[in-house]
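Structures for review follow.
Quick note: the coordinates plus some simple rules give every number you see, no bench work behind them. Values in this document were obtained by computation on a predicted structure and should not be read as measured data. Cβ atoms are built from the backbone, for glycine too; each structure is taken alone.
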Structure 1
Amino acid sequence: MIKEKKQRLFFALSPDHSSDAFHRLARLSSQCCRLGRPVSQENLHITLAFLGMVTDEQTNSIVAAAQQLTAPPAFSLRLTTLGYWKRSKVIWLAPEQPPLPLLALAQQLKSLVESCGLEQESRPFKPHITLAKSVAKRPERLPAFDKIDFHFKHFGLYISKPVSHGCRQGVQYQLLSQWPLGSR
């Protein structure tokens, strides 16, 4: 029996890497990395829906379904809150109040993924950017920062690929497909 190849996929928003806001985000991320394992600048994103391990056939179905999606309008997002989750041991940056188009997009993608036969987490969607992982305990103090504003015009489907950095293992996120958000 031949084992079918699977890839780890997720839908996400990726900030514009050329923007001043992204450079401020990268600086904040580098300040947080002393508290745990850093997230590489190329991997900073907001996960909209995690698909898990997916076959090529499932991937094709997901891409076809996403092409039929009527996406909400493009939106701006103000990241104002830096925090720590004990269970996942991460430091994250999030909006205080997520915009409705972001919440609508995440819900649409969750439904899309479920309609393609993949299970989704039951816990509520909490949009955030992970800045540091493997943070052993809640930091006594998190770095101070000014709010960071992004404008998103598209979302993408990404592959999480394992990579080696010398003796360390990591992941690299590769854009598989991208779709525009609607116009205002």
Structure 2
Amino acid sequence: MSEQGEPVKFIQDLKEKVSLVMFYEDMAYSRSLEYLFLRLGLERGQKIMYLLRDTAKNVEDHAILSGIDPSLIRSKVQVFNTTAQKREHIIHAVEAFIATQKNTPARLILQNNEFSTEQQTDLIRIESALSELYAKNNISVLVSYDAEPLSDASFMQQVINMHDHVIFAPTFGKGLVIKTR
């Protein structure tokens, strides 16, 4: 294994569509893995939807720091700010994005770094909708969760069961990837 760690190598080696869930402790490390997933999709000519609690401008700034041409972010990445969005709006936005792809390869990144125990039911419903869309379409999915607020093992198990692989990414250069199905 390289100094980059197993999660980086795994994402770099992805060739086919895949559904990933990542649990992280270090937000900067999580972002670097998300932007690696994003960059590799762009290099393959894929359109990308990035759902997170952030602005398109901040996504562009992070992309520049990750060595991604900002014009690619503006033309190939649809940023959807999930702040104050209801579950139905998030699912509808994802469905609309996928419908525009007409079964061409695409990527979806969903970052969950701020959520309450009460919101876990909504997250499971979003995960379930993503799982159904993944099964029917040519999309790769990366969903990331801050591990700190996760104390409900049942919630984590439900999330893990909806993905092909789980990435545990505690900090830079560390982590592991487990095939779940």
Given a value of 2.5 for distance in nm of label points 7 Å out along Cα→Cβ at positions 63 and 111, point me to the structure among 1, 2 it was derived from. 1
For mean count of other Cβ atoms within 10 Å over residues 135-142, the calculated result is 19.5, so let me know which of 1, 2 that is. 2
Which structure, out of 1, 2, was volume of the Cα convex hull per residue in Å³ derived from, given a value of 141? 1
For which of 1, 2 does relative contact order in percent (Cα under 8 Å, 6 or more apart), calculated from the coordinates, equal 38? 2
State the single structure among 1, 2 that was used to calculate helix-only ellipticity at 222 nm (-39500 (n - 2.57) for each DSSP H run of 4 or more, over all residues; to 500), giving -14000. 2
For FRET efficiency 1/(1 + (r/R0)^6) of positions 95 and 119 (r between Cβ atoms, R0 = 30 Å, to 0.05), the calculated result is 0.90, so let me know which of 1, 2 that is. 2
